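These are the structures, in structure tokens.
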Structure I
Amino acid sequence: MLIGEVARRSGVSARMLRHYESLGLVRPSGRSGSGYREYSAADIRRIFHIESLRSLGLSLREIGRALDDPGFAPSALVGDLVRQTRERIAAETELLTRLRRIDAAGPADWEDVLQVVALLQALGSKSADARQRAALSSVDEVPVPVEALVEAALAEADPNVAGALRWALARSGGEGPALLAKGLDSSVAAVRQRAVLSLAELPGDEAAGRLRDALAHPDAVVRRYAALALGARGATDAVPVLIDVVVAGRNDTDAADVLSVLAGDTATAERIATGLVARLADDGTDAAARGRLTQALAGIPGEAAARALVELSHDEDRAVALTATYLLRLRDAR
């Protein structure tokens, strides 16, 4: 078969076939009486093999080795191709993300584009000071897309920078609550904690709704910070988790303070007192937790809390009894 016919049937141009020949990849098996190249069926099969290997990303040199070296092992080469392809995809994905974020900022001119690029680079800087300055300036200058601020906030370990990022997020609006809520599903505990702390700083009903969802989160740390944030906003549905926080002994003083604020109306005060008393009576509540629950009753007004303290003043646990007696005296003094 002559070169023109081979090119037509294989889809490989005559020029590329000549290039393959010059590299020694495919040598026509014969010549016609007029001196034209003639390709055999074996030659054509080799051309299709070359094209198949090219589709995998192999260079022509690698293809030559693969086809001509009987001892050539494909596993190592394929493994390298997998690694290179992953690296290329990662690089392209990073570029696409950066371009999307620049587009989301709505730059008016190239000066704005350069400013957004500079802020994005600063958010990824190794310098905590540079990251903090970028977070603080992201609101006043060309706005950094919320997605970039969320990504930075979820990755930030420095408390000062994290505070600046949460401040910027609180002023950025948009999809912040929804994006941060995804961080609550992270397999990394630190990321989940950063997500809920950032949500706690966001104003508005959407952020509050995400925090309410977090009250049932399997991570106790997420539940704790969600309850503290919601309680500070006056949400009484955080009460059961706040009582759990008192029992657990982490941020228990903060939780008790929030409970005392929520107990401003009679119905809620009675509900909180009932919940605290129920945990005091639970056989699974240890002595230290009973002491914290007794102290939490101090900030709860109303008859239910007073009755509970009277009963606790006769408790078998001397520390609990003494605490309850002292708290009753303070109530009487008031």
Structure II
Amino acid sequence: MSDAVAIGDGIFQITVPMTHNPLGSTLVYAMESPGGIVLVDAGWDGDEGWEGLTGGLESVGHSITEVEGVVLTHFHPDHTGLCGRVRDASGAWIAMHEADHEMFRFMSASHDAVWVTDQQENMVRAGAPQEHRDAFGAAALGKPPAGPESAPDRTLTDGEVIALAGRNLRVAFTPGHTPGHACFYLEDADVMFTGDHVLQKTTPHVGNFVYPIEERDALAEFMDSLRRVQSMGITRGLGAHGLPITDLPGRAKELVEHHEERLDHLYDAFGDDELTLWQVAERMKWYRPWSDFHPLARNMAVSEAAAHLRHLVTREQVGQVPGSEPARFARR
């Protein structure tokens, strides 16, 4: 049975399931366009997801063959995975902000032994113990979560307009969750498709993946993008996971405040110690004990710690200890 519904303003919401993933599903949105249907995101690749997407469209009176194009909020596989199947079925174009094109190519590369070794060397720079590097290597080998057949063939830019049937969908560049994350808002309705930038309940992941520290300040980008959304005068948000957001500016403000609290907690957690990035991650507040994290989830947590550490460095509250190997950081 398909889980799809018309939610008003000419928007159809389709729940596309994910097998063996704690998120459970991705919410894909469909709207009529001059050439058929435009989708916001596509969902995770898999037979269950494909049945959810195609069946959902059919339940609201449309077909996968009608899809003219897919606009992607960002490159993650629960949003891009089915793009290849959609394009094969309908000839649709696939569009993503230019800043995420390279990220998609990296994600879709083979997760072979060379790739795993590169990731483990990155973990060495974070100060990860050997046992954790080994555990990551054992868990990470395998098929990439989204293949090159789903690659976007069109580039989106901030402010660009996607034509719908008698109205427009406009791109709002909102980097942070990924370098090229984009939201989309209907110009004739008080609604924005927020992808993973703003979610009704979940706090979106924000990470830096070059250890121990990289030039990009992902958390600064994310909070600046949240403030932009706050200022746009749009009340309702439709995220890729969870319930609709009834107060989009208020929810964006809550997320900024959440990260300010985490930054304050992390600064206090340093005390007088010199910490590697891995030790920074161990001291951060998480929703469960650090020891309970799956090796892949632990690496995602380290990336989130790296983003918060990077921002403390930007604010000159924390600095790198000269000559330390692996790199260590301390309060200033």
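Relative contact order in percent (Cα under 8 Å, 6 or more apart) computed as 7: which structure among I, II? Considering all the candidates, the number was obtained from I. Can you tell which of I, II yields 36, 23, 16 when semi-axes √(5λ) of the Cα gyration tensor in Å is derived from it? Clearly, the read-out refers to II. Here helix-only ellipticity at 222 nm (-39500 (n - 2.57) for each DSSP H run of 4 or more, over all residues; to 500) was derived from just one of the structures I, II, and that gives -22500; the source is I. Using FRET efficiency 1/(1 + (r/R0)^6) of positions 32 and 280 (r between Cβ atoms, R0 = 41 Å, to 0.05), single out the structure from I, II with the greatest value. Looking at the calculated values, the largest one is II. Taking mean count of other Cβ atoms within 10 Å over residues 8-15 as the criterion, the highest value among I, II goes to II.
We did not get these values from a lab; they are worked out from the coordinates using the rules stated. Just so you know, these numbers come straight off a predicted model, no measurement behind them. Cβ atoms are built from the backbone, for glycine too; each structure is taken alone.
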